[in-house]
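Some structures to go through are shown next.
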Structure 1
Amino acid sequence: MTVKKIHFAFLFLTSIGFCLAQDASVHPSVAHALAKNGSAEVIIQLKAGPDFSGYKKTWKKEEKTAFVYERLKSLASLSQSDLITFLTAEKVDFKNFWIINAIRAEINSDLLSKLIQRKDIKAIYFNEPVRTLPAVDRSIRDLNSRNPEITWGIKRIKADRVWELGIEGQGVTLAGQDTGYKWDMQGIKEKYRGWDGSGVKHDYNWHDAIHKISPLSSDSINPCGLNLKEPCDDHGHGTHTAGTMVGFTDEMAYGVAPKANWMGCRNMERGNGAPDTYIECFEFFLAPTDLNGENPKTDLAPHAINNSWFCSESEGCNPGNFMFMEDVVNHLTLAGVVVVVSAGNSGNSCGTIANPPAMFQNSLTVGSFADNDSISNFSSIGPVYIDASRRVKPDVVAPGSAVLSRPLSGNLEAWYGTSMAGPHVAGLVALIISANPALAGQVDQISEIIRLTSRAHDSEVNCDSLENTAVPNHVYGYGKIQADAAVRMAIILKTRDQQSEETGFSISPNPAQDYIVLRSNTEGPHNYCIYNSMSAPVMKIRMTESEKEIHINHLPAGVYLIRMDERNEFLKFIKQ
């Protein structure tokens, strides 16, 4: 027995050494799983990366989504074919992904020794499920006796004021990946994209990434089952978050965007997730398919995705492979989809935002504040230490304490967690696009609108030399979201043709950083004046040509107005 163990260890370490010599890597958790179980479920990352040359930020959402999908799908098809042939010959159970260039497979030590000799493989990671804690307080308090007409969170972010303008999320699709969804729950059934008022079609609107019972579950019977062809929620968490995005009944207005559509994917088995289930749902959202996983349609991709979950180190997400999930978020962002992520519930200690996808630059990370207007005591804060970036997160905060929505019981129940804050921001994205459809697919602009219109709040927590009064800061980010201010800003960011028709000139880009380009549609010369938000002039411009680049890097970040030749019409732009 001892000799066999030593022999196995020697062979394995020899294999690892060979792997490293090939510039590939095998995460130590793979070795632990093989030693313990004799087999391991892994994700195999290939070396080839995507080429997005030719991509244009000015494209419409449908153009971006189709372009990113075609590039990723083409890369996977070309670079994975040899490995798929090899795995098929080895009679290995596997699933390939295209949103990242990777394949999930069940392997043993003999197969590992063969894989690490391949020159097309970059790394091999363990795909281990682990229990997540999507809400900090699982005890649910029934507050039906309060029965407010509009929930405190909706009032606090002033979404109800936006509804008065007739802007309620019309024409926008929101997505969520979670514990599943009870699609026919009163308040959200009417908004499910698969429901037409009399019948239901789940193709392109629902996907189930749960194909087996998690070993962390207490039994082997899932109340919904596996590989579902219609939405079901095996916990209640997902249904509660969907309500915060779109929920509305005659008795209660509790969703931020009550006329937006929603679609869903189950990525957790009773709260137990794994990296591959998260990735599979992201992949479905970028190119929704029918119920057989075929005939993808990128034009049906959602405008935003709510992610009230995190990928922990114990389930395989660690500094060595963070790029897996970050690549997914980056690809969706390029495709014109806003990725909204809950910050986590590890409390107000420095650096507790430390898990994918909340820690990433392109995630719109959301912390929680309570009805007393201060940060919730469970809400994770920045800066991001774990990858040494010291990135300031969260981006913003939203209502996350005692948030009323409907879980499986059908009763209005108050839940706590940044899981409850994230859907408020996803709903706000819908209001912004509904107010200005030209912003669909413009992820950077939408995110900047949300950040710059938030109510700033000083940090109460000292972290290193970071300024507590800074905006953004490591506790509140840019501040508490304000739907009415965000929608007003969205309305003023009109297309160039609309600008030119109304004012005689246009400006781009908007938001801007170092410069703006002025374009006049009339003969010059013309005089322009830029004013700050207090209506004080800060810059005068004389322009004799039809187009001119104006450097504004000396101006502080904020909102500015510009007009031509003392006319009454102004354009507004954002200086980042």
Structure 2
Amino acid sequence: MHNMKSSLPYIICVFILSLFFASCTKDFDEINTNPHGFTTASDGSLFNGVIQSLVLSGNEQFYINNEILYKQTQLASLTREAWGNFTLGTESMWGDYYHTLSAIRELEKRFDELPPSGERDNMRAMLKVALAYKTFKMTDIFGDMPFSYAGYGFKDLEYLRPKFDSQEYIYKYLLDELKWCDENIDINAVTEQPFPTFSAFDPLFRGSDQMLNWQKLANSLRLRYALRMSEKEPELAGEIIREIVENIRPLFTGYNLQGYIGESACIWPSQMGFKNESLNWSFREHKNLRMGSNIWHQLSSHDSIDGSGIFDPRAYVFFEGNNLNQWVAYPQIPQINTPPSGGIPYDSHRDQVGAFGIKGDDCIYSPFNYFTVRDEDFMPIPIITGAEVHFILAEAYFRGIGLPLDPDQGETEYLNGLSSSVDWWMETASKSKLPLSGIAFPDKIQIPSGLGPFSVQNVFGLWNVTTDEEKLAFIYTQRWLDAFRQPWEAYALARRTKMTPRVGDQINHYRMPYPPSEVEYNSVNWTEAITNQGGDSPEIKIWWIP
């Protein structure tokens, strides 16, 4: 009886997926079926669902990002730990990943049935890149996880309880897959069916450079994750970085000799045709995040409440004044007598004309900028920015990871990363609008004209420090700031380097425990996984952490 009960959720999931796959082609067989049996509309819809799954759920944002990762990275201050239900977040992440993985496995099977062509390889590459990004993100949060045998429940019930793969295996496998994508994407193979129909369901990249952007994404992710494992696999990481740079493989660019380029891969709600309603929900209901003293001291040269010390314009994008329009940071490590935080700075009433400045009398500390946490249409979910690529290359040149030690080139990449991050965030903010009133960011937030990349360089230019350690700290600080709305990426950077800005003790939170559903329904393989890793607590380091 217990085994049947434990299997029930998985059997239901497989049944629902089978109905979903069937419904995609119902009544459209003659229209969509090609001679090779590839139903382009339904397969495009499945891929569209894969990309849509990159949107963060409300529970992930609330219970993982806002309650845990902003605190651990010190990108903000958690003014009160009022929530202990992190399993709602891990269950959301875990369930979304494996539900989507079933659709990915189905698409893989359908691609295998197609005759070889450049168009087929392009579609396969798009799917591989999306799967790699989702899987890297998951394994960086949990460590070892079911992968090789996961998502095949439609084949046989034995796959419903898949074994765990080691994070080391997953990293090396996915990096090989991304290399395959770089080598097999054909930017000219875009005319033959089923690619034209399939590609129309790609909401991430559209237009004439669609496949070039997928190639850039593949290589940019290769750089990110090769560097991430460089402490454990220095030779392999260096080989990957060297191959990409020496062969001038396509990458996202922030700055070049002509100036700002601002390339990135992002989920743009308006472009994808949805409203990111869970964003504001996660802040409005959580309520407890404020600008912390740690990040404030990376944005302002002193603590004047009038903001006169601000040298980084991103301060105006990430945060705002309190109810009296004063810039007041919540202490990163509060004292017993620290006044509590309060107010209603994230409530939707501020979207109404005339009510924007009403944050509540108890809002005595600077909250997140309302546009950044309220805009459902034009505030993106970043995947990777050109600025991050520059910071990765800067570190590689400064440390000689796969590239010759070249401090001058490292400084060039660093300045390109810093400048493109500042410009990208300012450009993004300038297009932001509130969903109900349509009030635009520039209507309410005036960034002083003297602030920009050069004002940040005046403080964080590498000429201001002398030692290699200080220069690396600057690189990590700017990469950490660029990841302000990617706290999972800042979390990875903090765990790997131990050199991101920090007040107090070094970070000792390294992973999230597996969700209870996996413990219950896949207990044998879960037990083996936690034995191999040394436990299932946040203090257990995952594979690539030195």
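We did not get these values from a lab; they are worked out from the coordinates using the rules stated. All values derive from a computational prediction rather than experimental measurement. Cβ atoms are built from the backbone, for glycine too; each structure is taken alone.
With helix-only ellipticity at 222 nm (-39500 (n - 2.57) for each DSSP H run of 4 or more, over all residues; to 500) coming out at -15500, pick the structure among 1, 2 it was computed from. Kindly include the intermediate steps, with their values, before the conclusion.
Numbers: 1: -8500; 2: -15500.
Of the structures listed, the value fits 2.
Which structure, out of 1, 2, was relative contact order in percent (Cα under 8 Å, 6 or more apart) derived from, given a value of 18?
Working: 1: 13; 2: 18.
Source structure: 2.
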* Answer label among 1, 2 for the case where mean count of other Cβ atoms within 10 Å over residues 186-193, calculated from the coordinates, equals 20.8 -> 1
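Among 1, 2, considering only distance in nm of label points 7 Å out along Cα→Cβ at positions 122 and 474, which has the greatest calculated value?
Result for distance in nm of label points 7 Å out along Cα→Cβ at positions 122 and 474 over 1, 2: largest is 2.
Quick check: 162 is what I get for volume of the Cα convex hull per residue in Å³, calculated from one of 1, 2. Which structure matches? Show your work: numbers first, answer last.
Working: 1: 172; 2: 162.
It was calculated from structure 2.
Here FRET efficiency 1/(1 + (r/R0)^6) of positions 306 and 418 (r between Cβ atoms, R0 = 30 Å, to 0.05) has been calculated and equals 0.70, so which of 1, 2 was it run on?
Values: 1: 1.00; 2: 0.70.
The read-out comes from structure 2.
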